[in-house]
Structure I
Amino acid sequence: MTEDRRYRTAAMSLVDRQFTFAGPKVLGKFLDGLLLAYPEIDPGRNYPVSWFVFRVTGVVARDDDLEAQVLSGTDLLADAALLASRLASRRGPAP
């Protein structure tokens, strides 16, 4: 199971924690947002975590710990793939 794997960045662990209590419908919405954002990530660029959170949730991050952090595209791709797996696992089968 993917829960044994760790994120490359502490920032993605914080993002993941924000989704802990979301229900299946909300998790599905976030997973859809993540899958739309994923192809836009260039491994050669850096991205603010707040950009990623907005692209996934549609909500502007208000967490100072997240707003100031920047991730490399390579780390973001790896962490986003793991987050997608975890969200899908928590959501369960799609309706």
Structure II
Amino acid sequence: LGVEVLDPRDLELPDIGDVVLHDPESGRTREFTTTPQLRADFARAADEHRLQVEQSLRRCGAPVLSLRTDRDWISDVVRFVSARKHSYGTATNQRSRR
């Protein structure tokens, strides 16, 4: 089972203007402005990354449960388990009819 936990900020860079990032490990600092192009590039890269991870998990045969920090994650888990239970029951019934 692959569990993906997403925050909306993982998917879209907010329009916050100038940003200063400091890497405490290297000591390097980087400054940039969150332009529309940068935000679009960030969203595109996030979508591509999510798709690659999901495809990798599915190739391994692992189901993927996506949870978001801005939603009721308990409802998402219940929905996921119900769907898995239903599909498992359907597959079991089909095998037993043979």
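No lab work stands behind these numbers, since they all come straight from the coordinates. Please read these numbers as outputs of a predicted model, since none were measured by experiment. Cβ atoms are built from the backbone, for glycine too; each structure is taken alone.
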Out of I, II, which structure matches 14.0 when mean count of other Cβ atoms within 10 Å over residues 15-22 is calculated?
-> I
For distance in nm of label points 7 Å out along Cα→Cβ at positions 7 and 39, find whichever of I, II sits highest and give me its label.
-> I
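Ranked by distance in nm of label points 7 Å out along Cα→Cβ at positions 31 and 87, which of I, II sits at the highest value?
Of structures I, II, the maximum of distance in nm of label points 7 Å out along Cα→Cβ at positions 31 and 87 occurs in II.
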State the single structure among I, II that was used to calculate relative contact order in percent (Cα under 8 Å, 6 or more apart), giving 34.
-> II
Can you say which of I, II returns 16.6, 44 when Rg and Dmax of the Cα atoms in Å, for residues 23-78 alone is computed?
-> II
Of the structures labelled I, II, which one yields -1.16, -1.24 when log10 I(q)/I(0) by the Debye sum over Cα atoms at q = 0.22, 0.25 Å⁻¹ is computed from its coordinates?
-> II
